[in-house]
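The data blocks that follow each hold one structure.
Here, each number is a calculation from the coordinates, and none is a lab measurement. No experiment lies behind these values; they were computed from the predicted model shown.
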Structure I
Amino acid sequence: MRDFLQQRLELSDRPGARVICEQMIAARLEDVYPYRILISLAMDDKRPDEALFQVERALRELGERAELVVLRGTLRRARGEEDAAIADFKHSLELEPSAEVHNDLGNMMRRRGLKEEAETHYRAAIALNPKLSDALNGMGILRKEARDLEGAVAYYKAAVDADPNNPFAHNNLAIARQDEGRLDASLALFDRAVEVRPDYVPARFHRALLLLLLGLWKEGFAEYQWRWRMPNIRSPHISGSWWDGS
């Protein structure tokens, strides 16, 4: 039946795909796949309540599975139910260890100011996957906040080495290198961050400040226009043109 389902999906026959999913579920194959497809279709249709219903249905029919509990937590987080999401993520770890889930929890705990718990989750993530760039970057942020610049640089560098296409790690390492006074190295890292993700506003903004600091006025002021996309900066909407540094 999976082959028939795949054919319906390839033909963009969403109603037909749903019918086959229901047939697979009715056959009690103990297979999470049709539920996963129904959840995906609901999300594509921007029906998060339906997606959550299908997750709950799968949990009732198939029993607790880490994959489904994580999905429920992800949907709850999207609905703004962060406490419930955290509970789901933690419960999923009791069912099956996951570096990615530990990293997500680390990020959530850090944003809540629970730095010790955040570090516990980041370290658990790294223990499971030493090359998980996002968790290494998270540890770097914690070390930077603890005023341990050397430790922050070590983690940021490990994050960049683990994933050369991680713009967040490049941006954070660039800022740390600037704090060390290594301006050329910092600029190269900002360049890489915006190369990987041209619309990453924090890297654009900090790169502009560094260009201005280096006296590269024209390039710096052109890049400085990205500041209006920063969440905490509002444009004054003045008439006329801005000085372009020339």
Structure II
Amino acid sequence: MAYNMLIAEDEKNEYDLVIFLLQKLNLTDAFNVFHASNGKQALEILNRTPVDVLLTDIEMPFVSGLDLAKKARENNKELPILFFSCYDNFSYAKTALSVGACNYMLKPLDPGEFEETMDSTLKLLDKTNQKKELPPIDRFESDGGKHSVELVKRYIKANYNKDISLNSLAEMVYLNTSYLSTIFKAETGCGINKYIKNIRMEKAKEMLLTTNMKISDIGFSVGFRNDSYFVKSFRDHFGKTPEKVRNMES
């Protein structure tokens, strides 16, 4: 099945680059491409054609990419929206998140990032097309990624004692790693690795104070495979060694 992709881009060389990358990735059969050279044309296409994914520039004549995305979101709550722009500014990325963007890519497009974005977008489209009932937390929402972040947080809290990689978390919520890292930090105030370590440290402290387990066993049970690294991490986090914390509370 081919999906309808609307590319809103007023610069021909940037549009040509997207087409080149789609061809290079053998995705020309996966998408029926519609091109709008300004925001007004893009709105006209949206009004007459069912669009499955929107790839839009930020700055365009007549109607900006952000306004275009807001209008598209009104018509389709689950429409994947991808921004690409020459503006390397977090305020633009934050605004893009507010209208439910799946990704924010910088110009000129990086082939590796574009491939990763297309792969995650196709997975999302295929998942939506299957029309399976999913728990609300798994649904794509126009909330700037809050549900995806909440799903990741829940997973970490339930699996803190296991090896958790950024790649596996990103794959779980159908986002690329850089975008997931950005929205996670925006929502929680810290990076994913730090969040995982914080959860592990709090669980370790709880076990120190409520059980008689050996310190080495506690470290292993919260995901540390090296005793000395666990003790160092605990001391860096709380300012005291696990043994001192246990003795102070006993």
Structure III
Amino acid sequence: MNDNWWALASLVLSLAFTGLGWRLLASGRRFMYAHLWMACLLALQTGALCVKAYQTGMCPIRGASEVIFFLSWTINLFYLLLGRAYRMSVLGIFTAPAIAVLTALSLLIGLFGPDVQGVHDFWVTAHVGVAMMSYGAGGLAAAAGVAFCMQDACLKRRQIPGTCRLLPPIRTLETSMKRLLLVAFVLLLAGEWLGWQGNLPIHTAKTVIVILLTLGYSVLLWLIYRRGMPGRALAYCCVVLFLASMSIFLVSR
């Protein structure tokens, strides 16, 4: 079975989950099997990655389309690992649309032909893989930030519709954003170290983006743990940092 069929199946499932999840959320009903849906989605994503790895004999991160799909896999992985632990299963409704967009983008890029960038050794694979895990943690932090803004708006209006009753508490979302930002920052530093250890060629535009991201995470974490930061401002920063990290794909060629 071609890896694109696995990816297409994961796209269909993520869109179905998004539609059903938001419909239930809008009606104030809890999505009881969110983790099961996302686990099935992860299985399809893993299948696509395994088929591609079997076909090429390498980790499937050789070009923009493969890297973007790998990023969608890491976002889902972090959700499954942390969502239940932090009682944030409902965040799957925010995570699934992001996965659908990334998967669709990956498939669209693949339609224009292979964008393979040579043979990758251990250092390239480790560098890119860890960096994508950092962006995955940042993506889940952004999803928590969007949920925080929705919950905060409901509380300020002193109206708690069914939608907001199903969202995690404000404090839980704020704590999750802080922890996910820290995880993303540590993984980003690890990815940079792996690239330096492997003496990988320097891409000027990518290097500038990574340096700016590192500075952004450093300043934000310093403000969080030394000065304190309002939850809404933290949520905005999570979304901005994730969107900024996606700009690296604009210079991936």
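In table form, for the structure just shown:
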item: Read-out relative contact order in percent (Cα under 8 Å, 6 or more apart), computed value 7, structure in I, II, III; result: I
item: For -17500 (helix-only ellipticity at 222 nm (-39500 (n - 2.57) for each DSSP H run of 4 or more, over all residues; to 500), calculated) the corresponding structure among I, II, III; result: II
item: At a computed 22.3, 71 (Rg and Dmax of the Cα atoms in Å), which of I, II, III; result: II
